[in-house]
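Q: The structures come next, written out as structure tokens.
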Structure 1
Amino acid sequence: MEEKRNRIAIVRIRGDIRVDARVKNTMKLLRLYRKNSCTVVPNNKQHIGMLKKVKDYVTWGEIEEKTFNELFKKRARVVGNRQLDEKYLKENGKISFDDFTKEFFLFKKELNDIPGMKKFFRLKPPVHGFERKGIKIPYSMGGSLGYRGNAINDLIRRML
């Protein structure tokens with residue numbers, strides 16, 4: 001079985017209360033430390049297995065290059081909780097925002113290649129809220145949890 005070569009955005013929807021320790025550990029491995037945090041990972045069988053374990057606490061889908069570029073420009077942070085800016089990126093990564101995004105989606109660069117950058121993004125709660133049935137029902141049934149495909153791009157834009 002051949003894996004798709006694309007990126008998955010994972011957004012944590014629910015908090016820590018009454019969560020199984022194994023699920024908490026998996027969320028730490030995915031760098032989803034708090035509600036409304038997001039991480040972008042490759043679409044491979046290891047990450048899909050982790051997503052199946054935390055499916056009742058997160059939502060995920062394939063992120064587009066344009067959405068990632070906006071997320072990266074607005075929400076990327078470096079050590080000291082300072083916003084990542086063009087100057088820092090030029091000094092440490094020797095690359096611009098747009099070029100990094102292109103190379104990131106071609107799997108030539110990773111978030112680890114920028115020294116001092118945090119590998120997750122803190123987001124705001126979504127404008128107009130989550131879907132109608134809330135945060136305890138799967139997306140396929142009108143809720144917010146689980147796989148949502150390309151609709152993740154709309155959710156992330158509302159959370160910027």
Structure 2
Amino acid sequence: MIDVEKAAQASLAKDEYLVAVKLLLRKGNNLLIVHDKFGQWDLPGGRIRRDQFDTTLEVILASKVVEELGQGIKYKLGEIKATFRVERNEVGREGEKVRIFGVGYEAEYLGGDIKLGEWHEKYEWIDLQTVNLEDYKTESGWVHLLNDYAKGMGK
């Protein structure tokens with residue numbers, strides 16, 4: 001017989017996360033990173049919305065990429081190559097602290113002009129074999145969390 005009270009306590013002890021899909025857009029050893037208007041270094045992509053529950057992660061990511069990098073960007077999507085967790089005070093939720101679990105899909109840059117969307121102000125291509133990712137550590141950014149991913153490239 002199931003102990004409902006014990007099951008309820010166990011359920012309440014579990015953490016809750018928002019989920020993000022991110023693009024690890026590569027041009028050789030270089031990775032595209034973006035800087036948002038809130039002062040954070042980030043990766044292209046974003047969080048899954050409530051109305052996207054039945055939408056594949058790849059489709060969600062494709063729409064985020066268009067929104068953040070423009071329609072002219074061309075890339076070949078690969079597999080999930082990184083996972084990460086971040087905690088931050090959410091601007092849109094009156095500074096409420098949220099936790100976000102992210103999955104990073106690797107992709108090969110094929111060309112096209114990058115035209116940043118309304119939430120980003122600049123971008124950089126960083127060399128994953130030589131970069132110090134801590135230089136890109138911001139309060140709630142993602143870039144500094146890519147150490148394991150960069151190590152997989154022989155760094």
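Q: When distance in nm of label points 7 Å out along Cα→Cβ at positions 78 and 142 is computed for each of 1, 2, which one produces 4.8?
A: 1
Q: I've got another one for you. 1, 2: which one has log10 I(q)/I(0) by the Debye sum over Cα atoms at q = 0.08, 0.14, 0.21 Å⁻¹, as calculated, at -0.22, -0.70, -1.47?
A: 1
Q: Which structure, out of 1, 2, was helix-only ellipticity at 222 nm (-39500 (n - 2.57) for each DSSP H run of 4 or more, over all residues; to 500) calculated from, if the result is -5000?
A: It traces back to 2.
Q: Okay, next question. Assign the value 8.9, calculated as mean count of other Cβ atoms within 10 Å over residues 6-13, to the correct structure from 1, 2.
A: Checking each candidate, the match is 2.
Each value in this text was obtained by applying a stated rule to the coordinates, not by laboratory testing. Since the structure is predicted, the reported quantities are computational estimates derived from the model, not experimental observations. Cβ atoms are built from the backbone, for glycine too; each structure is taken alone.
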